Structure 1
Amino acid sequence: MNLDQINLESLKYPIGKFSVPEKIDNKERNTFINTLAEFPERLSAVLQDLKETDLNRTYRRGSWTIKQVVHHCADSHIQSVSRFRWALTENQPMIKAYNENLWAQMSDYQAPIEDSIYLIKGLHARWVFMLKNMEPSDYQKTFVHPETMRTITLESNLALYAWHCDHHLAHIHLALGR
């Protein structure tokens, strides 16, 4: 990898690429749940008092704007909660994939970010409540992703979305620092 590729990678993945932990114990699971619980307030805090010009900033050339990142988090986290529900109520369901880049071009991604912030606050409150009330064995339930045909445990999906929260918060911080 040359320097330009390394710099691009560090902008795309400012906290590093996600890797599935080999084993997730109760302590680590609770850390992931706490990350999800704290995300709405952490997101609100970084977005507080931003002007529209700030919301249109990007973290790298050709990337999503801060506004698009916020709306993406709402959409993506809705998808994740649905995946949890399917895996908890069906036997190894095939989930529905979506094209996040096309969704980010839709007109509702120009809506005020407050709409998605409110959505994220309510969604995360219910999601965390559900997670805290799941049995340890529930985290081993799975779904299948249609694009990769990989079987994914709810435990690894929890880890992914805790990473996802920190990943996009880092993107917002990068955009504000540019």
Structure 2
Amino acid sequence: DSAVPIHVLTLIVIREMPTTFWWYLLGSACVYGAVVPFWFIGAKHVALRFDMSIAAADVLMLFPEGSMVIVAPLMGCIIERGKWSLVKRLRVQAFALVFITCAFISLAWLPLPPAPVTVILGVAYACAQNLIWASITLATPPGRLNICVGLVGSAVNLLPTLIPACLFQGDGPTDHTVLAAVAAVGVS
């Protein structure tokens, strides 16, 4: 391995990754791609949709990140104590994604107050995000953890960068509703 140039070795290793890992990477990227763009610029949608100040909407958008502070250590303890398999982790993550989808649909179209919906979004995203990183060791081939973490880390940041740039060109509430709708589809 040491005689092969690093870029060639990296491409060889990437090509040898099992299909399971690529599905895991794609799912992880979709979760981040659905939530993170809304989390960054969703305050404007919430402010316009629910007739509130940007400052008040910004406070609501703290729930996705703030929820992780509480949920992540609890999830870690529950996962370790229960010795969850990859299948169980993915099932629980799918359950969390149902709540994320419902939260986005509510924020886009339903007349529900935004505060409890953003709390649901935050807790569900904290669970899903935590399960992504808590499951990576089970989704990677032996001896390839570091490159797999790098690939997943790159993938989860790609869509949050591209989606706002591609979909979010204007200032109207329609653009924000489209973003919430795309996010709901992304996690589905």
Distance in nm of label points 7 Å out along Cα→Cβ at positions 47 and 127 - highest-scoring structure of 1, 2: 2
Value 0.55, calculated as FRET efficiency 1/(1 + (r/R0)^6) of positions 15 and 39 (r between Cβ atoms, R0 = 35 Å, to 0.05), assigned to which of 1, 2: 2
Among 1, 2, which structure scores highest (criterion: distance in nm of label points 7 Å out along Cα→Cβ at positions 23 and 79): 1
Winner on Rg/Rh (Cα atoms, Kirkwood Rh) once structures 1, 2 are ranked, highest first: 2
Identity of the structure behind 16.8 (criterion: mean count of other Cβ atoms within 10 Å over residues 63-70, calculated), options 1, 2: 2
If helix-only ellipticity at 222 nm (-39500 (n - 2.57) for each DSSP H run of 4 or more, over all residues; to 500) is computed and equals -28500, the structure in 1, 2: 2
For distance in nm of label points 7 Å out along Cα→Cβ at positions 87 and 119 computed as 3.6, the structure of 1, 2 it came from: 2
Distance in nm of label points 7 Å out along Cα→Cβ at positions 71 and 135 from the coordinates reads 4.2; which among 1, 2: 1
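Just so you know, all these numbers are worked out from the coordinates, no wet-lab data involved. Since we're looking at a predicted model, the values are computed, not measured. Cβ atoms are built from the backbone, for glycine too; each structure is taken alone.
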